[in-house]
1. Kindly point out which one of 1, 2 the value 3.7 was derived from, the read-out being distance in nm of label points 7 Å out along Cα→Cβ at positions 20 and 36.
2. 1, 2: which one has helix-only ellipticity at 222 nm (-39500 (n - 2.57) for each DSSP H run of 4 or more, over all residues; to 500), as calculated, at -7000?
3. To test your reading of the models, identify which of 1, 2 gives 0.5 for distance in nm of label points 7 Å out along Cα→Cβ at positions 12 and 44 when calculated.
4. Going by percent of Cα pairs over 14 Å apart, which of structures 1, 2 comes out largest?
Structure 1
Amino acid sequence: MCRLTWGEVHTDMWGPSPVKSPSGKLYYISFTNDKTLLTCRCTLLVHKSDTLHTYLSFEAWIKTQHGYRIKCLHSD
């Protein structure tokens with residue numbers, strides 16, 4: 001799926017949604033490869049405070065599954 005270089009990543013968070021998802025989620029966070037503009041992971045979150053745990057999980061996935069390290073994280 002994401003067999004690309006993951007040196008620079010852009011992340012974006014949206015929410016809170018005016019309507020909850022069926023599972024009670026109000027936010028989403030996405031991770032996009034800055035070089036290819038490929039959004040590889042988009043995750044729904046219950047609380048905004050779940051952001052750090054979600055990023056650390058994504059970072060571990062990139063490292064273990066693809067052998068890459070994220071060198072720079074861009075966010076607005």
Structure 2
Amino acid sequence: MTLVPLEARAEILSTLLASLPEELRGADAPRLVAATEGFTGADLKAMVEDGKAIFAYDRANNVEAQATTEYFCEP
């Protein structure tokens with residue numbers, strides 16, 4: 001397991017977030033980078049995919065939208 005350094009996490013997250021629907025691109029990237037210390041590249045991708053799925057679920061079920069970053073910080 002290779003942990004990703006801060007600068008690399010920032011770059012990976014930037015790339016992953018840029019590929020998301022417009023509603024999710026506004027996530028607080030510096031907060032996510034800080035919250036993902038110890039993550040691998042696969043962990044980062046899973047976090048983004050999970051956040052996207054939670055957002056889609058909320059939208060499909062007419063749940064009031066959270067702040068964008070919160071979708072990626074769900075436990």
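Each reported figure results from applying straightforward, stated rules to the coordinates on display, with no laboratory input. Keep in mind it's a predicted model, so treat the numbers as computed, not measured. Cβ atoms are built from the backbone, for glycine too; each structure is taken alone.
1. Working: 1: 3.7; 2: 1.0.
Structure 1 accounts for this read-out.
2. Values: 1: -7000; 2: -18000.
That value comes from structure 1.
3. Working: 1: 2.0; 2: 0.5.
Of the structures listed, the value fits 2.
4. Values: 1: 60; 2: 56.
The structure with the largest value is 1.
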